[in-house]
Structure P
Amino acid sequence: MNYDIEHNDQFLHVKFEKPVRMLSSAILNGGFQEADHFLNTKVDANFKGERTNFEKPEVTLSNMVKNNEWDGLCVGMMTAAIMKSFRRIRVEEQGIWIDALVTAGVSNARRAGDSADYKFMNEECEKVGTINILLLTNASLSDAAMVECVMMVAEAKAACMQDLDVKSRVSGLLATGTGTDSTAIACGTGPEVVYCGKHVLFGELLAKAVIDGVRQSLQDDK
């Protein structure tokens with residue numbers, strides 16, 4: 001897998017040399033996709049409620065893709081974290097590499113199980129705060145293995161929150177992330193990796209990359 005990164009104050013853009021298999025919780029083109037691009041763009045937080053009218057996030061992202069003339073399918077996320085928080089961490093063993101691309105802010109830190117801010121199913125909510133993670137690997141992963149990677153990213157992120165003693169803004173307990181985190185996993189066509197959990201080397205490397213990336217990224221969450 002080969003890719004190029006464009007990074008500025010407004011967004012992080014990744015262009016893949018060839019389409020890659022990707023699984024994500026992204027706003028734009030989430031789920032399983034064959035992706036040509038990945039976009040993580042900054043939006044302004046609205047902590048005091050000054051704004052009441054918002055363009056739908058998928059519309060904003062689609063317009064950015066169109067305006068930048070990025071051809072092909074783009075998977076897009078949003079964050080209120082500053083773009084200087086971007087970190088890329090690479091780990092490599094036995095011919096397999098993993099890159100963790102992270103932007104992080106914890107202005108709306110939450111713990112899983114906290115009382116929800118929005119009390120109705122499918123109620124539209126504002127996407128702020130946010131730890132966004134794109135995990136890339138040259139390994140070939142099955143669909144099930146990619147889902148397991150998402151689980152490992154979530155656990156590693158929660159472990160980092162514990163290490164940094166980040167507290168939920170709702171309950172005051174240790175946070176496990178923010179209320180609007182998003183994760184994407186992209187894999188290549190290299191060596192096959194079947195298991196990605198805590199008992200295997202791939203899972204160990206993945207978790208270490210995520211923990212290191214989130215920790216470093218939060219150094220610039222100011």
Structure Q
Amino acid sequence: MIVDSKQGVTLAGGGPFGKAQLTRALRFAPRIVGADGGADRLLALGVEPEAVIGDMDSISDQARARLAGRLFPIAEQVTTDFDKALRSITAPFVLGIGFAGARLDHGLAVLNALARAPEQRCLVLSPQDVIFLAPPALRLDLPLGSRFSLFPMAPVTGESQGLRWPLQGLDFAPDGMIGTSNEVSGPVEMRFSARKMLVILPIRSLAAALRGLGVASPARGG
């Protein structure tokens with residue numbers, strides 16, 4: 001492991017993110033790591049990552065010089081920088097910013113990496129959403145009427161309570177039944193047949209998502 005942390009880690013990618021997104025993530029996950037060109041975005045916001053992981057084909061020469069000694073290149077081109085960084089971090093959880101899709105192909109690759117790393121609690125943040133891979137059983141306390149979306153990354157079935165449209169009896173698949181735009185009708189409890197279902201919630205539900213995944217309270221603030 002390149003980064004071994006007892007606290008949550010904020011992992012910053014090269015896609016767009018601003019000060020508000022970074023501040024929100026650091027409130028929960030104060031350790032900060034850059035994925036390749038994400039280092040430049042962090043430096044532009046006045047934050048220096050403790051490590052930069054990736055194939056180093058996007059980071060600027062200026063960032064390389066400033067962060068010398070904190071660069072951890074992984075040269076293979078089979079996986080993305082997000083995947084490289086995620087598998088190089090040990091932490092209670094990881095919050096990913098700058099990965100939610102300036103480009104559709106990059107965004108899809110990130111979701112693929114989430115599905116292939118079920119052992120890692122990773123939540124990807126966009127200005128609007130928080131996305132994570134559901135564990136076999138999940139309980140969430142969310143506001144009534146809140147948007148609740150599910151997207152299968154492979155064939156999977158589930159059971160639910162607290163959703164307007166229950167999951168029972170449905171066979172989910174990426175090229176078949178999906179579960180977007182559901183709605184919270186009470187305390188949400190779900191079980192899944194495999195760790196292949198993505199949960200997509202409004203960004204305001206980040207703290208609730210972390211609690212549902214068994215993660216401790218924010219590192220700083222409320």
Structure R
Amino acid sequence: MRRWLVVALAVLVTGCGGGVAGTAVPAPTGGLDSVLLSDVELDELVHTSGFHSDPDGKEFTDELAKGTRPPGCVHTVDVADRNIYEHAGPTAVLTRTSESPSGSVDQSVVVVRSVKEAQGIVDMSKLSWDVCAGFSVTTGGSAPATWRLEPVEFADGIPTQRATRSDRVGEQCQHAMGVAVATVVEAMVCGPGVTNEAFTVMAKMARNADRT
């Protein structure tokens with residue numbers, strides 16, 4: 001039954017129409033970048049030091065195009081994956097990847113057509129993350145790895161999911177997603193002993209979005 005649901009989710013992911021073909025619409029100047037957390041903030045929230053961020057990205061990620069499988073679970077292993085957002089009519093996206101000697105943080109903020117559309121993204125993700133729990137998700141691209149997804153957990157109604165990766169022995173990742181106005185904010189934190197750090201990062205991003 002669960003395998004059938006993963007197949008059904010794959011049909012949904014690959015069959016949604018339009019909205020993000022090509023490059024996403026750039027984020028408004030002085031807007032979405034204020035939602036994402038700085039290296040100093042990450043040092044404080046993740047209780048480590050030495051975070052350094054790459055230049056922000058203005059395009060969606062696309063795990064399906066990289067060869068990640070199964071198709072219905074591709075958006076569990078990255079933030080701002082186009083395959084879960086495209087039917088919601090996104091108008092802007094901004095992503096940030098930060099690395100430290102002991103881990104990494106990926107953040108994203110995506111503006112969609114309405115609060116209803118934003119909540120729909122989170123509701124769909126709650127379902128698909130839960131269905132994909134227990135499955136091995138194999139990522140493609142330049143750094144292939146196998147992710148083993150754990151059951152979805154909730155903190156203040158926010159879905160979070162932990163995973164282990166074959167290419168990062170001794171580390172764990174946590175993925176969190178939430179709604180702030182007509183935006184969806186996501187965080188993925190990976191490192192030794194990660195427990196609820198992605199939720200903490202995402203909650204701070206949501207507060208920033210509410211003020212934007």
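No value in this document is a laboratory result; all are computed from the given coordinates. No experiment lies behind these values; they were computed from the predicted model shown. Cβ atoms are built from the backbone, for glycine too; each structure is taken alone.
Which structure, out of P, Q, R, was mean projected area of the Cα convex hull in nm², for residues 82-145 alone calculated from, if the result is 6.9? So the calculation was done on P. Taking mean projected area of the Cα convex hull in nm², for residues 42-113 alone as the measure, the highest value among P, Q, R is held by P.
Here distance in nm of label points 7 Å out along Cα→Cβ at positions 178 and 202 has been calculated and equals 2.1, so which of P, Q, R was it run on? Corresponding structure: Q.
Which structure, out of P, Q, R, was semi-axes √(5λ) of the Cα gyration tensor in Å calculated from, if the result is 26, 22, 15? Comparing all candidates, it corresponds to P.
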